[in-house]
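**Student:** Before anything else, here is the set of structures, which you'll find just below.
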Structure I
């Protein structure tokens, strides 16, 4: 049986220097949260915007009791730090170095069978949501699309769901 855990699901994407920026986003999130569980990273064409730049997208689970407003402030600060103009009313229609969206809270194992469409209407994230929830619930899951390999502090991630654990006392990171 899967361990009981509660937290937030984040949708993360970038289509400006996405390999560098997604890696930086994960590194910056690790500065705030010692344990991150990630889906694989997928390359996805832009949807709902006029761009020739593909996105790298990943879903992240953050186990925390932090208030959603505090998490949103961290996400917004990361976006700004990486160069996104949060004051631009057209920002959702433009290429972006960083996009961090809180998709939903989730409580596992109680919501292990929760359909992706009840978490977000961003259908391109559905396979990633299904993968990360299966991973967190210790259930088998297969996704045909290959993940994109990325490296943060000499740790590779992105080809499949994984957990990165930052040891707060030493600052070391490791894939679990």
Structure II
């Protein structure tokens, strides 16, 4: 019988950690997706695959993106900012749960409230201000018998080990390429 804690198979979690410890290159994953715009702010993001050690894990999910009518959209999906906030909240919740599990701490309930602001003056080029996220707050609601000190240590580990938290809080080199249709430069 496998031991389950917080929805995780503890042996499988430890095996995954040991596999990367023994073969560090197994820890390098490459994600691929494609975004197809269909007018206004409307678009579909299709996940394609995750690559690890030359092997691919097919992924076939579509995420719709758009804006509400008040922000010039048709309200057919969440905004890109809402998607970033969802990615941050879900990655931090997953990292928190994984760190709790690795420490043998049971979590009965975990919810993360995510709040952030953006600056439309920056997006529209009206003022020299950053258009990106600011004033980001994550509030963790945790039901556990663990004491506050243990939960704070788990939260700090989640902050330092969450890939999405790292991505939104540290500079990331992003290369952009332009490939006009028909091959014209």
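**Student:** Work out which structure the value -0.22 belongs to, where log10 I(q)/I(0) by the Debye sum over Cα atoms at q = 0.08 Å⁻¹ was derived from one of I, II.
**Tutor:** Considering all the candidates, the number was obtained from I.
**Student:** Given that FRET efficiency 1/(1 + (r/R0)^6) of positions 103 and 135 (r between Cβ atoms, R0 = 25 Å, to 0.05), derived from a single structure, equals 0.95, which label among I, II identifies that structure?
**Tutor:** That value comes from structure I.
**Student:** Now a separate question. Quick check on the output: -10500 is helix-only ellipticity at 222 nm (-39500 (n - 2.57) for each DSSP H run of 4 or more, over all residues; to 500), derived from one of I, II. Which one produced it?
**Tutor:** It traces back to II.
**Student:** Match the computed value 0.30 of FRET efficiency 1/(1 + (r/R0)^6) of positions 127 and 151 (r between Cβ atoms, R0 = 35 Å, to 0.05) to one of the structures I, II, and report its label.
**Tutor:** It traces back to II.
**Student:** Right, next: To which of I, II does the computed value 15 (relative contact order in percent (Cα under 8 Å, 6 or more apart)) belong?
**Tutor:** Clearly, the read-out refers to II.
**Student:** Looking just at mean count of other Cβ atoms within 10 Å over residues 119-126, which of the labels I, II belongs to the structure with the highest value?
**Tutor:** Ranking I, II on mean count of other Cβ atoms within 10 Å over residues 119-126, first place is I.
**Student:** One of I, II was used to compute distance in nm of label points 7 Å out along Cα→Cβ at positions 7 and 23, and the result was 2.3. Which label is that?
**Tutor:** Here the read-out was taken from I.
**Student:** Here is a follow-up. Have a look at I, II and say which one yields 2.4 for distance in nm of label points 7 Å out along Cα→Cβ at positions 31 and 63, as calculated.
**Tutor:** I
We did not get these values from a lab; they are worked out from the coordinates using the rules stated. Owing to the predicted nature of the structure, the values given are computational and were not obtained by experimental measurement. Cβ atoms are built from the backbone, for glycine too; each structure is taken alone.
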